[in-house]
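Quick heads-up: structures coming right below.
We did not get these values from a lab; they are worked out from the coordinates using the rules stated. Since the structure is predicted, the reported quantities are computational estimates derived from the model, not experimental observations. Cβ atoms are built from the backbone, for glycine too; each structure is taken alone.
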Structure P
Amino acid sequence: MRPRCFALLWLTLSSLMLSCLLIACGGSDEAERRIPVPGTFVYTSGVDLWIQDAEGARLLIAAGQDQQLLQPAISPDGTQVAYVVFQLTQAEGTTIGTDLAIADLDNPKQEILVQHTRQAEFIWTPRWTPDGQSLVFTHEPGGLSIRIVRLDVQRREVEILREDARDADISPDGSQLIFVNAPYSGDPHLVLRNLIDGSEVVLDPQREWQPRPFRIPRFTADGATVVFSAGQFLPQVSTEAIGLNGPEDIWSVDLASGALTQLAAIGEDQPDFTLSDDGRHVLIVGAFGIYLLALPPTDPPFAIAPGEFHGSADWFGTLNDADWAELRESMYQIPDTTQ
């Protein structure tokens, strides 16, 4: 089996099992399931994308047959969403892989920007550039090749930013790229790249940080901090286990001082997270709950809504002090699944 194929197979089977569960239960009562935080959210539910704003929660884009929509990213002006279309099965005229798509939030018609052309070609983790003109994403063309690509949305011009790397985000001023390098090594680094002169800084060169491997790093609004997900480190014993390191927590690193902070000890399976526009709050999507925490932390993370297995979300908005206090007093209670 190829490296990372086990993880891909598990994601595929998990998605299909979740879809069957939703059908068996008569669908999710999604219109009543709201994230009790101000702003606009685009998030996954089952195989579809949903939106929540001042008008409530509703279906945004429905997945096609044998597809799953993943990893939404709202544009800086709040008018569009980019996301991944995962073709889960192989049939006549289709191959397993992912495409990069975009849709307007007010008139959600799916437009494919980059389409996979071969079996097991994948696109992951789209992120907008600060000017909203381009998207940065991970591209796996096949084999053990993986790279970070930038796409000009209007011109459809593609530029390779970094080979042997994944999960990139661009700083708010557009000058730096944070990413995970050597993802097939079994123990990759977080790397900061200067997009002006091409120089790179490895954030943990001596591997002193206990949490790893790393996933989905993101800059805060001021560009001074990087937030990321990291596993509870277990040494890799074979290429078949790459990326399978058990529960993950949410961490941050101050780029000036190098100070490492554990923001949320949630022990979730591949959690996703998104940041408020002002960088003061982090919203985390896990299987057992959707969590909220302040940045820097003032309280332990607390659940505010039911979770979503391998779910993902993006947030366009902010949370004021009064809203925070109200949410802190009326937190969602995660059901006990051990009974």
Structure Q
Amino acid sequence: MNVLHLSRFFYSGQTTHVFSLVREQQRQGVSALLIMDGYPSHQAVAMYKSTVNELGAAIIKPGDMLSIMRLNQGKQIHLIHAHSSLTYPMTASLADTLRIPYVVTCHGLALNKQEYRLFFQKARSIICISPRVADTIREFAYKSCIIPNGIDLNEFQPGVKKDPVKIAFIARVDHTKQKGYNQFCKAVDLLEGTEVYIASNKNPISKSAEYLGWTNEIAQLLAQTDIVVGTGRAILEGMAAGNAAVILGRTYQGILTSEKAARQHFLDLSGLAGNDPCFRDIFYDLTKLMQNKNYLRQLQKFGRELVKKEFNNEEHTLRIIELYKKC
């Protein structure tokens, strides 16, 4: 099966997901070609160059149909998978030209708009990454399914955890997350006997944290840290690498425990369903984890097992391939 993946190039968990999915599909015998459009910076090109080369992917100008046709010349494409709403028009047009079906993945909550209705109507199937996302397009429930973003358990594995306790904050920070970011920095500056690493696009207001900038080399970092702070995919990757999870985004959801996870029909790592971020709450939770090593180790083990059970990239990729076959 020959599948063309189309996605917009972003600094985001969505881009990381697409890379991981295409890599796993290639491992499982699917001829998966990835074309990403966008204007990544020179820094981004350098950062992801090895991954792009490994996958045989291409980066083109936004909406450049001529480049897509040229890159696919001589190839028989059986299906198109669009991962970004910005590529939906190009996907629909190309599918019509080639007379093949397409599927789309909905990653966000802002897709219930008139401008996307036609693309959802023409799509053979719609993948939603969570029930929250699926709920926004209930009109198309008859052709929708929920498949969470998977995590590569071979890439993200626990390493040797050594004292002192190490904390990793991983997030792309925009204005909606700025308060939580500032409150986190204020909290960790009150901690003693720990190491704090921040992988973000914005400099921290912190005297004690080590700022790494935005980096894609986080698997090695997370293998050595004990606690991961952030939302979404960063949390899942951190748990896969043996970290206790603290969810902080627009709101503060606190420590992810087995009890909290058991109460949820679908795991909420959005950072949208908590309280107003306050450094006191963050400081209290981090201190609790640092001072009770048995509790910390229990949460680390729980996190790895949860990701293995619910977010195994190998299993979710197989589900997507089966969906392709039905299309």
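Quick check: 54, 46, 45 is what I get for Cα extents along the principal axes in Å, calculated from one of P, Q. Which structure matches? Structure of origin is P.
Comparing relative contact order in percent (Cα under 8 Å, 6 or more apart) across structures P, Q, the highest value is found for Q. In this comparison of P, Q, the computed figure 15.1 for mean count of other Cβ atoms within 10 Å over residues 94-101 is attributed to Q. Please state which of the structures P, Q yields 22.6 when mean count of other Cβ atoms within 10 Å over residues 214-221 is computed from it. Derived from the structure labelled P. Here helix-only ellipticity at 222 nm (-39500 (n - 2.57) for each DSSP H run of 4 or more, over all residues; to 500) has been calculated and equals -3000, so which of P, Q was it run on? The read-out was computed on structure P. Check the numbers for FRET efficiency 1/(1 + (r/R0)^6) of positions 134 and 310 (r between Cβ atoms, R0 = 25 Å, to 0.05) across P, Q and tell me which is largest. Result for FRET efficiency 1/(1 + (r/R0)^6) of positions 134 and 310 (r between Cβ atoms, R0 = 25 Å, to 0.05) over P, Q: largest is Q.
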